[in-house]
Structure I
């Protein structure tokens with residue numbers, strides 16, 4: 001694929017993915033305001049945006065999705081970069097601007113991403129290749145564990161009822 005087209009697909013994919021989540025938030029607000037028809041419209045268009053993003057990803061999938069070992073290594077490096085370099089800067093900026101809620105969200109994400117990196121590293125070292133265990137995801141901060149659901153999330157303190165099991 002030629003460079004301009006690939007860049008445009010990347011840009012479109014990001015825009016469509018963001019629109020999907022934004023429209024779901026709009027639908028939630030419309031429901032709160034007791035506007036079910038508008039909420040349904042937002043959800044319907046969100047689904048259309050998901051389709052657009054999925055199709056765009058399909059165009060570049062072969063360029064970005066490699067063998068599992070390569071995908072694990074890339075994911076590990078990405079999580080390390082985000083948790084060690086990007087989120088610390090975001091946290092610093094938010095704190096300097098007095099944006100405590102944003103600083104907290106960024107801190108939770110940074111800490112959860114560092115756990116994600118450890119899980120990828122464990123997978124890279126072939127520790128889990130022949131095992132099939134469920135993962136548990138904190139629905140507050142995104143912390144992931146392959147062990148028993150903790151009574152309290154180690155990142156944000158959410159109770160175990162806030163975990164979703166992925167099998």
Structure II
């Protein structure tokens with residue numbers, strides 16, 4: 001009886017973990033990196049420790065001489081300017097970058113949805129814990145947001161967890 005109960009609990013835990021990880025984080029088929037470079041305003045994000053409490057978030061991507069991408073994130077936290085600098089490197093998949101803000105540790109940066117004119121993007125990572133809505137402008141029209149949110153939900157993301165970033 002105990003073995004059956006333990007096996008059942010283990011199965012439920014594993015099934016719950018497996019279901020929690022089921023997202024579609026596939027990337028767009030093409031990405032013109034030169035068009036993607038520049039400033040992006042953070043419209044919404046999932047909460048995570050390294051951006052907690054930051055408002056007016058903006059990221060800038062610029063090509064470095066070594067072929068990597070300089071990443072500069074700026075924002076305001078507790079009334080004070082906050083800047084973090086990182087780097088990204090290209091992969092064999094154009095819309096999948098590897099980004100680092102902490103030494104040799106890199107994370108996936110997946111461009112999952114992209115406006116044809118490169119005016120907004122839906123970006124994720126390898127896990128369901130990270131999601132960003134980015135825009136070239138501080139605000140997006142409601143119809144555009146609705147389209148992006150519908151796609152994020154279709155991919156398995158819980159959009160109710162999004163934090164809407166204060167922008168000017």
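Derivation of every value follows stated rules applied to the coordinates shown; laboratory data play no part. These numbers were taken from a predicted model, which means no experiment stands behind them. Cβ atoms are built from the backbone, for glycine too; each structure is taken alone.
Out of I, II, which structure matches 67 when volume of the Cα convex hull per residue in Å³, for residues 104-151 alone is calculated? Going through each structure in turn, the value belongs to I. Upon calculation of Cα extents along the principal axes in Å from the atomic coordinates, which of the structures I, II produces 63, 36, 34? Computed on structure II.
Can you tell which of I, II yields 15 when relative contact order in percent (Cα under 8 Å, 6 or more apart) is derived from it? Computed on structure I.
One of I, II was used to calculate helix-only ellipticity at 222 nm (-39500 (n - 2.57) for each DSSP H run of 4 or more, over all residues; to 500), giving -22500; which? Source structure: I.
From I, II, which structure was distance in nm of label points 7 Å out along Cα→Cβ at positions 24 and 144 = 1.6 calculated on? Attributed to the structure labelled I.
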